[in-house]
Structure I
Amino acid sequence: MPPIVLILNGPNLNLLGTREPGVYGHETLADIANLCAQTASEEGLNIEFRQTNHEGELLDWIHGARQRCGAIVINPAAWTHTSVAIRDALVASELPVIEVHLSNVHSREAFRHHSFVSGIAQAVLCGFGSNGYRMALQHLSQQLKG
């Protein structure tokens, strides 16, 4: 059975397509989920694609991935800059983690320049729009297939 890559999306990403399109573009989260499903199919991966506005729910998903998934792709959104709990859960998962951001966080407000996730992530993709998700899955496909 192909490995499962858990793709997690944090707060406010459910508003993609209408929220600050000058920053985040016009694609919806459903568009990104479809892109990920297509990429996973091409790469021989299984995915679970999820979004939440509740930090505890995200933590539970990370904890649950430990025994059944091969890797995590995460766009922690605003929690990138605030959540030690998410960082610690990702470390505890003992899974490869790739951090993805639609915009280039380093060209934005100063508070967005720090990430609690980047230091423990295998890779960080920012500023590539939804293509960052595709790139993450392509990389993980090569890695998980050995």
Structure II
Amino acid sequence: MFVNPADPVLKDLLSNSRRIAVVGLSNKPERDSYRVAAYLKEQGYEIIPVNPAIQEVLGEKAYPDLSSIPHPVDIVDVFRRPSEVPEIIEAARQLNPQPVIWLQLGVIHQEAAEQARSRGLTVVMDRCLMVEHRRLLEGDR
């Protein structure tokens, strides 16, 4: 059974990461992906929207897929259907260096997460990056 990294590991990841690719970032302010990305941007992270249907969101250029991003990313934050997770993880594995895979609340794919972990990737599943940031780092400011 999949177990997320312990709190000290998550805190370290969030403290040392700067660039977050948000796969499925919507340009609609009422969507969770928009709210989470806006929060992360306010916290000083560089947000990289990944969505082939938009050109820009939150003042940032959007990319159609992970392979189109011209620079390394620290975390790939996934707001897509669970059925799309294996393909997203495979695309993230092609990046150098390989980023942390963060599957948002409700994005659960046990098999893909275990395979990614067995290949050396750090995976967080069914957790909200914004909620975890607030819980683990807000008191450190």
Structure III
Amino acid sequence: MIEKDTIKLLRECDAGIKMGVQSIEDSLKYTSNGELKRTLEKNLAGHVEIQEKLQGLLNSYHDSGKEPPAMAKGMAWLKTNFKLAAESSDDAVADFITDGCNMGVKSLSGYLNNYKAADEKSKNIAKELICLEERLSVDMRGYLSAK
């Protein structure tokens, strides 16, 4: 049971981190504020660092990971390429990233609860990713404006 839950948790983290990396990379194209850009780049580096650890663990289980669901990727693509392109503001970027972080925290927390038998190393990676997402969401607050 431990190995089964571990692999499932790692796969979900893999799909989530791929979405996060792609969303941050896409958002950087629409960012004009230098401080916001540096915050996103720093967080992107944190995502890549966790992604490398995650890939190492997946490799140790001879697993290739998981791609994000096509619907989620499609919705993120639409939001990035239409909303951010149309608004092209730091507020729109912050709003997009905040929504993504909140979805990521919610999903990953659920997976942690679902896969309780996963090994501690895998749980710690999931928790590290959750913390990174929470921190980014908080960092985005300074760039949001009321609608």
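A short reminder: the numbers here are calculations on the coordinates, not readings from a lab. The structure presented is a predicted model; accordingly, all values stated were derived computationally and were not measured. Cβ atoms are built from the backbone, for glycine too; each structure is taken alone.
Brief remarks follow.
- Cα extents along the principal axes in Å, for residues 92-131 alone derived as 31, 23, 10 - corresponding label from I, II, III: I
- Each of structures I, II, III was scored by relative contact order in percent (Cα under 8 Å, 6 or more apart); the highest score is held by III.
- Origin of the derived value 2.4 (distance in nm of label points 7 Å out along Cα→Cβ at positions 44 and 68; candidates I, II, III): I
- Structure from which 2.2 was derived, distance in nm of label points 7 Å out along Cα→Cβ at positions 84 and 100, options I, II, III: II
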